[in-house]
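K.L.:
I've put the structures underneath this note.
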Structure I
Amino acid sequence: MNSAKSGSSLPAPVHHLLESAVFTEFATVSAAGTPIDTPAFAFCDAAGGSVNVATGLAYPAKAERARRNPRVGLLMEGVPGEPVVAIAAHAAVRDANIQANVDRYIAETIAYLAAYSAGNPWPVARQSVWYWSRIFICCLPLRILWWPNAAAMEEPAHEWQAPRDTVYALSDPAPKAASSPSPRWPSRPWQERVTEALALGLPHLTALDAEGYPLPVRARKVEPMEGGFLIEVPAGARWATRGPASLCFLGTITFIGYIEPHAGATAFVVGRVLPTLPTVADPRELWQPSETTRRVFTTRLTRELERRGLPMPQVPIEPPAPTLGSLRRAERIARLATEAAARQAADSS
């Protein structure tokens, strides 16, 4: 990432993580003022100094929230021993040229297609036009917080602030026509999803900082309690104390509510749970969707394109060459897979 944009005071391990991270927790603020976190692929723009994410045009809620309120937050976590980086950023939504976004998204992810395509080759994967049709959200940092590693998060974060004369880009103009309605995916009462959520591991808690930026942080511990969850949050995440919040378990189950101090920890009081997209509940739905999933996503994609006066984008028969960032992230995925295999072999010997 360009030091002129992100600050020369960022140490090399932080720069390396920002430029090679595959995923980020990405948080936006709803119209009701609730911070909502969703994991997303991360695309570092080294020249522009921004961290970019993308969401499907067929499920544009994150982009709509970011256009309405450009205060967004990101969290990047390395493997043990690597930094943890939280970013308060200003978002600019890019959806005026969906074809260009299709081409860019493929180039940004094609080097590691095998890692998320469930074994489906490109001729099969390219048929999911509604998946490749993307909105990009470019996030220029206002403030970067980092810790050398997860264990250090009990201490205050190191901090970088953007220069006061930083110019933050505006989003593309919103389409004039009304947005298409969100599908009514099946959902169950939140109480019925607690056990399932806890089995997914430690969640990310997202709360608003003093300036209204939604910042995620991984919980140290979580357990059920009457009305919600009791959470232990790293002491260095000083923004996560009280107010509206969300609790996201592996991007699969997200509870909406609020937090408040409780018995030396943090109580998360649940109001509701968000529906889980079928493509999240069952990744096979991405490439070989049911007729219902295909119809719902294709219908909404068509309506969102019509709002913008755009034609149906074309997914190329042959994918474009991967970007440098795509290759860098593919290398990271391969290295982590090799290290995990070595640890597994050592444990079984």
Structure II
Amino acid sequence: MKKRVFSLSLLAMTAAAFISCSSNDDSADNDPNEGLYTGVLTDLTGNVITATYNDLNEKAIALKTAINTLATTPNEVNLQAVKTAWSATRAPWEQSEGFLYGPVDTGGIDPAMDTWPVDVSAMNAILNSGQQITASLIAANNEARGFHLIEFLVWGENGNKTADQLTERQLQYLQAAAVDLQNNTQILYDGWKPSGGNYSANFINAGSGSNLYPSHKAALEEIIEGLIVIADEVGNGKIEDPLNSEGGTPNAQLEESRFSNNSKLDFANNMRSIQNIYMGDFNGSDKSGITNIIGPNNAQLDAQVKSKISAAISAIEAIPNTFSDAIVNNRPAVVNAQAKVAELHLLLVSTVKPYVNSL
């Protein structure tokens, strides 16, 4: 499965322009909840989105350091340290997939970091070329860089690669891939933080000075659409493709993060990306989120959303053994997890989105 390539921000600009032209009701001057919406957008961009990218970047730096150590001293201890660092870096990335707008979209960072599957032929061509392997060299092909290229080199096709199987050229490739990955995580963090590109300002100033979002509603619609997109992708892509390839036949070759057996955690963290935005929480920072807009006026819907998110996470985590094994030997558990994700997706589409549209 290739990572999607689309522009949420472009869709938002088109929709926002239409809203701006067709109605004046969304303007900040007419909005009695201006303070609430601004507060939520401020907290989400600072305490969830920017904080997630900061965490991602810090962990990518740690991964780069671990890989350099492995390249210097290739042994099992250092290989395991790289695996641990890769998984740690993977977590905030997957928790960012509920907000794939802004620099991650417009800068093409998503496919540069997370294209799947790996182009093993392209990788081998570089390994066999005799060229110096650098971050700029591998950046020419999204299918031979990023998380899954590192994963493939570290774990191997069958997930059991040992340190003594890593060649000198593979270690060089790993070092280049780690630099390339961290270059991109730095771009993401810098793009959102106030002292950098300050993309956050587009949301914080929605309705009063934002060139991208002429109203609070337009900004909130972008945020809700991001949640809908990742719920759909997990249920109808990441789970469905390997579970029911070619009319119901399981195919682990289509499973993302299968080399490391990190798939279930990926999926659960995708649901946590929805949870973080909805609740306004990340890494213990308890601020305002979408719940603060919906909860006071519709406690039942608010409770439903929270329950559906928790149910989806629990069902994914309850899948026995590895995902590769489960799509063959524990299909009912996988189907149940998929159903819980679908229930969350349906609620977001059928109720949460119209609620935000009506603000």
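K.L.:
Work out which structure the value -19000 belongs to, where helix-only ellipticity at 222 nm (-39500 (n - 2.57) for each DSSP H run of 4 or more, over all residues; to 500) was derived from one of I, II.
P.N.:
Label of the originating structure: II.
K.L.:
Suppose you compute Kirkwood radius over Cα pairs in Å, for residues 142-237 alone for every structure in I, II: which one lands on 17.5?
P.N.:
Label of the originating structure: I.
K.L.:
In terms of distance in nm of label points 7 Å out along Cα→Cβ at positions 118 and 230, which of structures I, II is highest?
P.N.:
I
No value in this document is a laboratory result; all are computed from the given coordinates. Just so we're clear, the structure is a prediction, and the values are computed from it rather than from any experiment. Cβ atoms are built from the backbone, for glycine too; each structure is taken alone.
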